[in-house]
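Presented below are the structures under discussion, each in the form of structure tokens.
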Structure P
Amino acid sequence: MNQKGNSIKVWDSFIRVFHGLLIIFLGGLWWTAENGRMELHKDIGIALLALLIVRIGWGIFGSENARFRTFLRSPSTILKHLCTVYKGKYQAENTHSAAGGWAVIVMLGILISQVLTGLFSTDGILFSGPLSSWLSSDGQKAVTSWHKSQFDVILIVVAVHILAVLFYRVRGTPLIASMVHGYRITSQQTPNLKPGWQGLILAIAVWLILMLLL
């Protein structure tokens, strides 16, 4: 099905860079953990934490269509939305869809949990997270186990996300291209976008602060 409307800019540069860096950072975290590069693993984790902090702030004060209150709708609308997509009647919006909005929240939540548990984790021999000393030995073991097993959950969530993108594409709504160049064909109005460089500079500033503190 062809999308109707005009090509308008729907994603600012911060959101697009955030999405790209998320892929790179997750790949880097997996590789460093598998190869025992734990200091680099920690540095990437801190960079990811800075990115997530700014994304949450962007969800409150950033571009109109990136704000949580714009794209979070009642859970009851998700099934109706998916039925519309399946029937090929869904028209692309200028923000996340009903299902996509909640997917963003799930992903942000699990990633924040993963990064925070990493700060308290330790292997007991070669590497300890910067905040691991705050916990007892039993607490460290529990958090470390949680941190390791939770990454499998992240992989499942990522796989579901990829399948969802393919589902939308097959049913006539391409999503990947708009996250690359920022534009989408839609009959809705152009959202009020904030300059993405502001979010990028803020992310760098938060990262530098976290590197000093941690």
Structure Q
Amino acid sequence: MADRSPHNAPVLVIGLGRFGAATAQQLRRQNKEVLAIERDPDMVQKWSGLLTHVIQADASDIDALRQVGAGDFTSAVVGVGTSIESSVLITANLVDLGIERIWAKAITPAHGKILSRIGAHYVIFPEADAGRRTAHLVSGRLLDYIEFDDDFAIVKMYPPKETHGFTLQESDVRNRYGVTIVGVKSPGEEFTYATARTKVTSRDVLIVSGQVDLIERFAARP
């Protein structure tokens, strides 16, 4: 398994709670092979027919991981979060097995700090991230929101009234608000990359990138 490229290599998912199961399902939608490891036999039975392989095992035991071939994977996701001790033990086991890319779920900053220190390459805070995303979406104009570590975001949003009927060159959004309109989606048409000649209508949806505070300022326009 380790010989495959990272783009199509099978993925190990440990823990089939809400986060782990959602991750495993999305990986399957992307036509990736998934080996899921879950300690709860009821959860194993629930997901056995839906994922590529589901094995009942205790991933906090490194010998159990070796027996199922976990060391052959290059990518792994630790979806266990409610038990910090189990999460840490599982992540440490994956590090010891030499897995190249480990994503681990954390429920608190302290938990995340421990995971990073023992070798997790990517620490995810699903609840906190979802809360921040929801807070940005409740304004009404934003339809989707992705924020990056350097306070940069990409959003999908309805256009403010001052852009309706004007090309991007005419509305001069970038100079006036410091954000970039990357693309425009008109009803019934395919997404198109924006140019200076792109005209915005009230029915369009915009893809906008920029610093978070500048995007919020632009999205707050009537």
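P, Q: which one has FRET efficiency 1/(1 + (r/R0)^6) of positions 43 and 99 (r between Cβ atoms, R0 = 25 Å, to 0.05), as calculated, at 0.15?
Details: P: 0.15; Q: 0.65.
Attributed to the structure labelled P.
Ranked on mean count of other Cβ atoms within 10 Å over residues 11-18, which label among P, Q comes first with the largest value?
On the way: P: 21.1; Q: 23.6.
That would be structure Q.
Which of P, Q yields 62 for percent of Cα pairs over 21 Å apart, as computed?
Q
Who wins on relative contact order in percent (Cα under 8 Å, 6 or more apart) among P, Q, i.e. which is largest? Don't skip to the answer; put the middle values down first.
Numbers: P: 41; Q: 13.
Largest one: structure P.
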Checklist entry - Of structures P, Q, which gives -9500 when helix-only ellipticity at 222 nm (-39500 (n - 2.57) for each DSSP H run of 4 or more, over all residues; to 500) is computed from the coordinates? => result Q
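Taken together, the values in this text are just the output of simple stated rules run on the coordinates, not laboratory data. Given the structure is predicted, the values throughout are model-derived calculations rather than measurements. Cβ atoms are built from the backbone, for glycine too; each structure is taken alone.
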